[in-house]
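S.K.: In structure tokens below, several structures.
A short reminder: the numbers here are calculations on the coordinates, not readings from a lab. Predicted model, so just to flag it, every value in this text is computed and none were measured. Cβ atoms are built from the backbone, for glycine too; each structure is taken alone.
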Structure I
Amino acid sequence: MIASVLVANRGEIACRVFRTCRELGIRTVAVHSDPDANALHTRMADAAVRLPGAAPADTYLRADLIVKAALAAGADAVHPGYGFLSENADFARAVLDAGLVWIGPPPSAIEAMASKTRAKQLMGLAPLGDVTESDLPVLVKAAAGGGGRGMRIVRRLEDLPAALESARTEAANAFGDGEVFVEPYVEDGRHVEVQILADTHGTVWALGTHDCSLQRRHQKVIEEAPAPGLSDELTAELHELAVRAARAVDYVGAGTVEFLVADDRAHFLEMNTRLQVEHPVTEAVFGVDLVAEQIRIAEGAALSDTPPGARGHAVEARLYAEDPARDWTPQTGTLHRLALPPSVRLDTGYENGDPIPVHYDPMLAKVVAHAPTRAEALRKLAGALEGAQLHGPTTNRDLLVNSLRHKEFTTARMDTGFYDRHLPELTQPVTDLLAPLAAALSDAVGRSRFGGFRNLPSTPQTKRYEMAGEEHEVRYRHTRQGLEADGVRVLHADASRVVLEVDGVQRKFEVSRYGDEVYVGGTALKPLPRFPDPTTQHAPGSLLAPMPGTVVRIADGLAEGSAVEAGQPLLWLEAMKMEHKITAPHAGTLTELNAVVGQQVTVGSLLAVVRST
């Protein structure tokens, strides 16, 4: 029996595995980089081991250090989570060679499915050979890795050679393997996958389907189970193909088999030889704990002959610290408060007051709703997110709420191009125009010992706030009866709570402050000074760093005095495992270039100035 598990990961998934281990009476061991020394997963574990390293983003990739940590802490098993080394066959072998239990598939299965070309061959499929006009459009893909790297869509035959070369270079840089292949490009397809669970006795479960079509940068944003709108015949085919893939490599443990579905046809993509980020939707629908099953299977337990039955519908939204309206720019800072109603499941690696580091993926949490029907699950999740208290950096919360209520999604007509078509409308903020007034009234009470009343009528007090990128000015007065504002009746106001009556309807507002940051419910407000400070103003055309990061590239030939076009990429920042382009705001002349390759910058650092022509 397994008595102690080291999780070779961080954040939300480490906390998720620890939670199940605690329920099973299993001791837990965390590993951590220096920035994660006080992270939630480190605090939550029974024991923790520091992983030394100069580059925090690479620390969790040191297989030798992780195995050494497991032995030092007395762990007898290793769970890899997802990402990092979870699909690394050499790491799995190192764990087994050290005499530890590996809570995952055999290294041979990981290796067989690691290359997309070998995976397709195992499934009896083959990439395209000589591409002709009739094959277009096609997709060039990296054989190793994913996340959109080493991927190019080709619509013209003459563009294929350049696309192949570009994809090879990017794949080699990202994965250390420049192998690419070509396959038909499925336009407007849905991303559908099958959750599998297999034991060491030959039993393989197909635990329903997921739809993961809502994606940004080829990464999933909203997932649900079961995938809506599939025929019984297609669902049975997907299950059969997934089980065939598992049996082809003698798979053990949890995994998923991914497909693109178009015109009621399934196109095999790949097999993920690990626990998926979206595994909670399967757990909700089938009433299983997949992490507990992984541990039992690793201990040699057998699955029953038939899987449990499905019940209802589940939807998961990934809550990111990012700004979708600004090219999905990741955000950092302090997460002051993260609170959602108990009606939904919250999987997170953060607690109130935790910092959001720049070194890792910006996902804050996964929020999961389960209900008898799809419509009820969507409504439940959208309502929970809309009412969430998210105090801290900008998040994609409004995008999630608007997505869950969009007609194309509610009627299950979405595909992987959903955000390409609808992003501007989906990033419209979910705000309340009374929020600035509530903030001003709360502030007025909090700052005045005597309420500010005067015998003579006073001029209205004014305050300005920035909300969702727009400036709002509100006015109120101190009177004998208390605070008054046009168009509303102030029923109550104190430093943390305001109650207003509008057209006979009472509205309640919770107000929170963290230094200069103000939040009304889940709406962020930035108080604006009456008179702008000229020392903080930047020249028109100034390009400021939108996040902490590293300057990794500057456009070829770019120098002070260069003529630039509107939207022209000038330099690239790397932060949270992604590259972000900094582009010219308008056509003009580059009058300042303060960035150099390798430079570490903070939020608001002046990178360059483009003077308009």
Structure II
Amino acid sequence: MSAFSHIIIRGARVHNLKNISLDIPRNRLVVITGLSGSGKSSLAFDTIYAEGQRRFMETLSAYARQYIGNIERPDVDSIDGLSPVISIDQKSTSRSPRSTVGTITEIHDFIRLLYAKAGRRYDPATGHMLQKQSEEFITESILKLPEGTKVQLLAPLVTGRKGHYRELFDTLLKKGFLRIRIDGEFREMEKGMQIERYKSHTIELVVDRLVITSGVNERLREAVKLAVGMSEHKSSVICAPFESDEKEQFFSTKYAYSDGSVPIDTLAPNNFSFNSPYGACPECNGLGEIRQLSADLMVPDKSLSINQGAIEPFGKPGKRNLWQVIRAIAKTFNFDLDTPFSKIPKAAADILLNGSGKKTFDVTYSYAGKEHLYPQDFPGAISYVRELQKNSGTAKITEWAESFMFRQPCPECGGARLRKESLQVKIGDKNIHELESIPLPESLQLFRELPAKLTEKENLIATPILHEITKRIEFLLNVGLDYLALNRSSQTLSGGEAQRIRLASQLGSQLSGVLYVLDEPSIGLHQRDNNKLITSLQHLRDIGNTVLVVEHDKDTMLAADEIIDLGPGAGEHGGELVAQGPADKLNPHSLTA
């Protein structure tokens, strides 16, 4: 029999396999079944997959292998006809808090690219779409004001920064400028002028004051050019009418918000990645949640006294300075350390957990035969744990500190994981977090309808990206995962879900000539979705792969090209080849048949 048509196994003795020999057809859907403990995983994973991995490692250089280590050869006489092997089991999916359904399947990477190339920026204050404006456009817009309108053009110089700015005012005076607006108040500059140093200020220079008439075009054009050149971001102009009820207008030659701040000028995919410092929310570092120390977790049993270790971070009393202060607190509030924590005065309990602030307590120390009183404040259990974690840095202390923490959505990004600037970029009416939060069927429909909402130029860029996105979402739906959303954390996935997501990723990769080994992919799948999963496995086979599935599911066995039945019992009573062949030709004496 040709090694090119079959995987030929001779003398497999891994675990409870009893020196079995068999030929597995290539480019077929093959199910390995039998009782639990009959040797299915020993044959599929510990023999076939392990030998495939070992042979791949041997192709690497000696330099690379020294970091990987040696992989032992499985206990088998020979295996011929092996292809490159990929294992899709229930344990190999990343459980990182930074991993989501979107990142595992790489759909998130394509969506990031779509937002970077076709996303539209919006102002958070007004909700209006941002656009770059030329100096000519700014000039024409101001000229459209009613004739006779008195306006002044301002160039933003400082936005929300501290300082006295004496040197700035002196420089502007030397250049011939006289008026300035500081924190909304117009003032005339004078020599040696300075403002409050430790307060945040917004400073705008009055570049020119003029009246809108038919002959003002050239002067206005020069004023706009000067204001753009003088502004902090080399981009912004404020047109502030005076002696009228007209609202101020903000213009910018770059993308800029109405408050004068300028977001990212050129968007890139990493601006939408919560795993990149360019896109991740600075408050939660892209995790979407923060951990807070909890006073309730520090005192789990309020019926215990402090002497019994009620405040867990402190443990039981000792001779440390900490306990001297705690005794002084008890003395001040008239309770002792044997009082149940629930009966300690509320003010004292608050100090023990949250600290005393500026309030101090007289602590008695004996020195040279005399007693001395020293006023001392108390940091509290929460600060105590926080400082230990910060200064220690060891994994053990970090784990100990985290046992007193609870998780809550990040107050800065609301769980979206991204910077505010990135969340102000939208396609349709949704930012990237909103789009990835909806169930997959709705998401697929939205992407299919998106080309109608884009311009011709945007569609040129978006069409190939949308093709990849929709194709991958369809693969997820085909393996019965229509209830998931792309932002679902991998930590919350069951073993079966994680395996089917990896299966969908492999369908998307369109590899051929590969041996896939799967471990019960139907686990947790509703019976109505079984046909979708089986169709996906058959598609994997049809594009030129061998699919080896460890499975108990009847429908999968009936759809398989070949069934390998191991048994007849479990453990030492298993490990034998009981029957092999298509479902309709299986040995009728086999328990599976």
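S.K.: From which structure (I, II) was relative contact order in percent (Cα under 8 Å, 6 or more apart) calculated, if the value obtained is 9? List each step's numbers first, then the result.
M.R.: Details: I: 9; II: 23.
Going label by label, the one that fits is I.
S.K.: Which structure, out of I, II, was semi-axes √(5λ) of the Cα gyration tensor in Å derived from, given a value of 62, 44, 20?
M.R.: Numbers: I: 44, 31, 25; II: 62, 44, 20.
Value 62, 44, 20 for semi-axes √(5λ) of the Cα gyration tensor in Å corresponds to II out of I, II.
S.K.: Right, here's the next one. Hey, helix-only ellipticity at 222 nm (-39500 (n - 2.57) for each DSSP H run of 4 or more, over all residues; to 500) derived from one of I, II reads -7500; which structure?
M.R.: On the way: I: -7500; II: -9500.
Answer for the origin of the read-out: I.
S.K.: Which structure, out of I, II, was FRET efficiency 1/(1 + (r/R0)^6) of positions 134 and 510 (r between Cβ atoms, R0 = 41 Å, to 0.05) calculated from, if the result is 0.10?
M.R.: Values: I: 0.10; II: 0.35.
It traces back to I.
S.K.: If percent of Cα pairs over 16 Å apart, for residues 222-309 alone computes to 61, which of I, II did it come from? Working shown, then result.
M.R.: Numbers: I: 61; II: 73.
Checking each candidate, the match is I.
S.K.: Another one. Assuming 3.6 is distance in nm of label points 7 Å out along Cα→Cβ at positions 70 and 414 as calculated from a single structure, say which of I, II it is.
M.R.: Values: I: 3.6; II: 5.9.
Computing distance in nm of label points 7 Å out along Cα→Cβ at positions 70 and 414 on every structure in I, II gives 3.6 only for I.
S.K.: Okay, moving on. So distance in nm of label points 7 Å out along Cα→Cβ at positions 238 and 470, computed for just one structure, reads 3.9; which one of I, II is that? Before the final figure, lay out each step's value.
M.R.: Details: I: 3.9; II: 4.7.
Of the structures listed, the value fits I.
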